[in-house]
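Alright, structures below, take your time with them.
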Structure P
Amino acid sequence: MGGDDKTQSCIFEACADIFSTRSPNEFAEKALGILASYPGFDGLSILEINHRADNSNPFSTFYSLHGTPTDIVFEKEAFSNEISEASFLLLNKQHISDLNNNVISERYNFYSAQFGKTNKTGLVVIGFANIKKPELEKLKLESWASLSTILGNHYQVLKELSTCSTEVFTNLEKDTLTKVHNYESFKRKLSSAIDVSSKSHKTEYLLACVVISLDEFSMINKKYGFDLGNEVLFEVARKLEDTVREEDIVGRIGGDMFGLILKNVGSYENCQKVANRIANIFRKGLLPVGEDLTASLGVSLFPNDSKDFEELIIKAESSATMAKKIPGTFTLFAEEKNIPTTPE
């Protein structure tokens, strides 16, 4: 078997290997290695086309193979012609510069090809050919460009699949109106948080399950209409997200009911302070139709009230229902069923 045949055989084996890769970025990294080995480049980069008209640099580096010169500026004029699919282009070195003031054009010739269909991927591949080595054969360069198109097309498929799977997962996890966790997702998150809490070595690891039940929300819909009612629900979700920490969880667990998972609240007193901040969202009229909107809050604590996630939700809901007996916005802890507390 000749040298070229061996090279092609190795490339076919490498291609067969990377087509089992599911990550778009990992695939692009492996694809660069293959494209550099045939026809024998000393460096390889994938450039992303910047479409903004005011951008002085029309390309940005998407990925570079290890050892490839960096900080190189490719001007639009370097591409004397538009690159056709499965074809290559020798770039005009007069419009290629090095930010480190190295005379890059004296060391390399630059060849470009589409990475997939550039109008879809927005990517082009640049091969760095050392001018001290024998000139690359046209047939090899054409094969290289065809291979770049094939690999780039597969990259685009992986990218689209990744985007779709992320959207599907998000739709399964999120409430369509408020974009916070839906009830099923909220339960899974609470169960997971309890598992983490149970394994913690901290002796006072408190986790709070808070249920916020909007009072007489059907009257809001009746008085202002469902569109404004939906806007209120959306804004409640945003305010709750702004009030709690990034690691805490906000969910819509019913039509007019929200849930919070407050992780490692530290102490009962800290939990009271957070509950007061939440209650003040309604007390201070921070929402649309705020003057007509109140809420009742129920709080249950792990491990004090229960070590079961479903029972924690039930106890928090029960406390929120009891808090509704007092007009206005009140908070009631599960262990203090007869002592509603007002926000400070």
Structure Q
Amino acid sequence: MATDFRPQMTSSISGITVRDDLRWRAWNGCVADLWDVSCEAGARGAYVSRTPRLFVLLGDVGEGGLDIRDAAGRQHRLDGDRRFCFVPAGYPIESFVDRLDELRHLDLHFDIATLAAQSGGRIHPCQFLSPRIGFSAPGLSPLASLIADDCAEGRRDDLYGESLVLALLVELLDLRQVAGPQPDAGLSRWQMNRVVDYVRANIVRNVSLAELASLVGLSPDHFGVAFRTAVGKTPHQFLLHCRVEMAKDMLIREQATLSAIAVDTGFSDQAHFTRVFRRLTGQTPALWRREQRIQHALAHAALVERATLHPAFIPNAPASFNRQIAT
């Protein structure tokens, strides 16, 4: 059964025209939309989403593909071998079409809270923090194709799509069945929730490994290994990610100075804040704030001017998708 979750993605494109009606499905934990577009020479786009998403390049692309520029300015390639691109929430990317007249792709937008509940805690928000741009995943390809087919046909029960999404996430996140309570088995749901809640409640101070381990009744060494297994990051790396995510929210919602935000999110000073923020996002806090405000202004303009947008761009797209497309 579908929920009220809807993706909130802002995009700006040039030289790209939607060929067919947008086909989409909404399930618990995920919205999938299937796009068929025509591409002119030099076609390009810029995208940022408020929720994490998986982009899948579909069909025969021959020698063509997409060149992707990430938030740090690094170049990546999507082609017949590397069809997948995982983009965290709030992470901007640009795409440049290369030798493709037509393009079909699938976007999967994830509702992390719902997915975490569905999975009994085996899927956790920590697993959606790091970008993976231009990667190959043979185990994902048949699942993505089945999801795309369901978007195109739309005749199957929601249970079918939800099962495919969960299977895809098991493969994407490399979730493994562990037999017995081993030291490298990760953390249980209650342990993970307790640690994450504690880190967020104490985000302005440096929390020790021993302090976190004591919350869940483990030795510091055991906890360090289990946490990294569950999250893919050390506790300190996770703390920095949480601080940056909190800073992002303040950069968007408040007029506070960078130095004030640095102190309020637990960084020693503005220089430390800028250094960590740039390492994790590829941008300085000032540039990120400026670009986000531009994107939000475009999104607001899209709501005001929606009726004047050319109907060929997003036929039948749900209004709640909140997309702004400009040529």
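Given a value of 12 for relative contact order in percent (Cα under 8 Å, 6 or more apart), calculated from one of P, Q, which structure does it belong to?
Traced to structure P.
If P(r) over Cα pairs in 10 Å bins from 0, in percent, for residues 20-163 alone is calculated from each of P, Q, which structure is the one that comes out at 11, 40, 37, 11, 1?
Comparing all candidates, it corresponds to Q.
Out of P, Q, choose the structure whose coordinates give helix-only ellipticity at 222 nm (-39500 (n - 2.57) for each DSSP H run of 4 or more, over all residues; to 500) equal to -12000 when calculated.
Going through each structure in turn, the value belongs to Q.
Which structure, out of P, Q, was Rg/Rh (Cα atoms, Kirkwood Rh) derived from, given a value of 1.22?
Only structure P yields this read-out.
We did not get these values from a lab; they are worked out from the coordinates using the rules stated. None of these values were measured; they are calculated from a predicted model.
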